[in-house]
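Just so you know, all these numbers are worked out from the coordinates, no wet-lab data involved. Note that this is a predicted model, so its numbers are computed, not measured. Cβ atoms are built from the backbone, for glycine too; each structure is taken alone.
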Structure P
Amino acid sequence: MKQFDVLIVGGGASGLAAAIEAARQDKRLRVGVIERLDRVGKKILATGNGRCNLSNLHASAQDYNAPEFVEKVFQKKSPTDNMDFFRSLGLLTVADSEGRVYPYSGTATSVLDVLRFEAQRLGVEIVCSQRAESVTKNKNYFTVNGVYSSTVLMLSCGGKSSPSQGSDGSGYELLRQLGLTVTELKPSLVQIKTQQDFVKSLKGLRSNARITLDRGGTDIAESRGEILFTDYGISGIAAMEISRDAEKDCVLKIDFLPDYSEKEVLDMLYLNAKRNRDSSAEYLLTGVLHSRIAQALLKGTLSDFNIQCSRLKHDQMQNIAKELKCKKIKVTGKNGFDQSQVTAGGAELSQFTGMLEAKNCPGLFVTGELLDVDGRCGGFNLAFAWSSGRLAGESAAQKILKRAKL
């Protein structure tokens, strides 16, 4: 049986960060990583369209579904600390105007390479093409697949999103085998499906808007930014950020002019109608929105699309203003885990100490997306992966060193 002091299941972002942090505590520690794919870090290579949006300068606990829990992690290993961590690996980074951090090289390969090389330099043993299917624990150690044993076990397997890159959801079963509770799992940061009568004709068009998710007359989520119309619904950063809560009983409300009040929009419409009084209503929104979006909105509002602007009545103008400020589209669902960037749900957070150790299973640490933590789009989820991995890696190593009095 292969023996380790710290064994990490999952060679993704949080797992590699944990391995490096654990090995840095003491060179005598035997640190191992087992990964089900043929190489570690495949999901890292896919992030940021291959550029690896590895963090965000503005990341705070409020950008996540569980801010109190995340705050405790960030107090010990903050996103700012993570930038120091990457500098210690030799990685140069650059941030864009939205605070999104990328490797200076412009390629995700640089991020994965510095992590792999540091793990190798520190003597971390990485075993690929090894799927963890079973885990047991006795008083003194954990056993994985009946082949690997360790004093401390860390589960860093990721969620269910992007299974082709290693996150197939198998980590949740390992959690259950050790007696931990897993909350409901849902795809998040994913495209939203809607009724198609409005969106289908706009396929491929983008618009900056504020979108709100309404359930039973109550607004439950809101985001502002770019939306992308598809033949099945809405994509884009703003749509993906509210997708966590998107269900069939919801209504999507789009504000195409979020910088203007409804009264200001109505005044603008009257000015445009006066300027184009002899033209048909299809020209009413010229210069305001993309012509195809404008036509789709007007066709859904006016019974006579070809009516002259000068003949538009006050109630018609009001209805157009209301549509511009609050176009309602019924949600019919969302795409699945294979299309999502992150998994909502996971290991129930009350089961863990502030050091990410399971309270009822001493020696077990859990990191990253396997926890019930998910954040906004723009580097926030990787920021938590690095922080949680580094914290758990350091905590796990210190636990062993304290016990052994090395």
Structure Q
Amino acid sequence: MGRSNETDITLDEIFEGYLKSPKLFKRRDVLDSSFVPENLPHRTEQIKQLGYILASVLRGAKPSNILCFGKTGTGKTAVSKYVLAILGKKAPQQGLNIEVAYLNCNTVDTNYRVFAHLCNALGIEVPFTGLATDEIFSRFKRGLDQRDSLFIIVLDEIDFLIKKSGNETLYELTRINSDLSRAKVSFIGISNDLKFKEYLETRVLSSLSEEELVFKPYEAPEITDILVERADIAFQKGALSNGVIKMIAAIAAQEHGDARRAIDLLRVSAEIAEREGVEKINQNHVKKAQGAIERNTITEVISTLPLQSKIVMLAIYLLENNIGNSDTVSTGDVYEEYARICREKGRESLTQRRVGDLINELDTLGIISARVVSRGRHGRTKEICFSVSKSLVDSILKEDKMLTVKSNR
């Protein structure tokens, strides 16, 4: 065999060093976003509410459709999966058949993809493209009605589907039971957007027959309890230094009570400590993890935005760089700068109302903060500023050649 090159030697040293370093994790999967624990602290009320709504299943009835609202990381998905898992074990004891299909509409974001995934959940093979949406929906109904079961569809981040592909899928699902003779369908919609129902058409709202559950953000002591339970299962004894969990809980509580963010922060802190070969996770690891997560998250979110949203963000960035300390950026300022950039790039500009919607979406994503203020007889406007590091925004925007423009000032 030939002599190994320097890269091979370096990687071998990395892998050997990792194997010889202290083992901090006992169960890494416990800190994964998809993990559903046996206990969900501080969500007893929501678990009970969802349980009461779904209990009618155990007498063969179709439960109401359900909409779960709340900011990211407030337990909506975990509670839904938790209750459905227990219901799935209970139903066969009553001679009932329940099937659950879970779809994340952040990726399954078109009407065709939704029905293709639902067909696959029933074991019906359909092509990823090539059929009319009506045809694939018909195949789903035919396949479904061959089974004597209740089919519960969980549409996580349902607002992504509605905003991109309209109301058609939801409308069909609200009316599907009238076309079925044996099977029944119910769905649970999960949304981070508290204004989600404003995107729904009247025909959908009138046939929705839904019940709503609201998930409030966690407070710091509640996040602490969640982290303590996860850490006990995830880590070797003594792997955490004093103050680490309280520090992470305080950070997450400041960021809208996001427990998912807190769990990610704990996991990345541990991974950084493990790479450094130390025996304990400390607060410095948390600080490093916080910076790494912010960079990775914001980079991914901004990089995947549609071009028009990026132009709106660039307009805000240029305005913030050119205003005085006492000045603020308003929606009117943003639209003027946005229109100027579109002219410079030879792009057709959107209406001011649509740009306002894009500003709201950037606010929902946590990239900017848009606060409504009153200007007396001049009406109301929004004061806009970035919620993330401007230097990070600058570096991401510079990577996109389509966004290279001249400052107006």
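For which of P, Q does distance in nm of label points 7 Å out along Cα→Cβ at positions 222 and 334, calculated from the coordinates, equal 1.9?
Answer for the origin of the read-out: P.
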key: Origin of the derived value 1.00 (FRET efficiency 1/(1 + (r/R0)^6) of positions 230 and 262 (r between Cβ atoms, R0 = 30 Å, to 0.05); candidates P, Q)   = Q
inquiry  = Starting from the value 13.2: which structure in P, Q was mean count of other Cβ atoms within 10 Å over residues 198-205 calculated from?
reply    = Q
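Identify which of structures P, Q gives the largest calculated value of distance in nm of label points 7 Å out along Cα→Cβ at positions 62 and 246.
Biggest value here belongs to Q.
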Of the structures P, Q, the one that 1.7 was derived from, the read-out being distance in nm of label points 7 Å out along Cα→Cβ at positions 70 and 390 = P
message = Going by relative contact order in percent (Cα under 8 Å, 6 or more apart), which of structures P, Q comes out largest?
response = P
Of the structures P, Q, the one that 21.6, 63 was derived from, the read-out being Rg and Dmax of the Cα atoms in Å, for residues 118-237 alone = P
ask   = Upon calculation of semi-axes √(5λ) of the Cα gyration tensor in Å from the atomic coordinates, which of the structures P, Q produces 50, 20, 17?
value = P
note = Calculated from one of P, Q, semi-axes √(5λ) of the Cα gyration tensor in Å, for residues 46-213 alone reads 22, 21, 14, and the structure in question is Q
Source structure (of P, Q) for helix-only ellipticity at 222 nm (-39500 (n - 2.57) for each DSSP H run of 4 or more, over all residues; to 500), computed value -15500 = Q
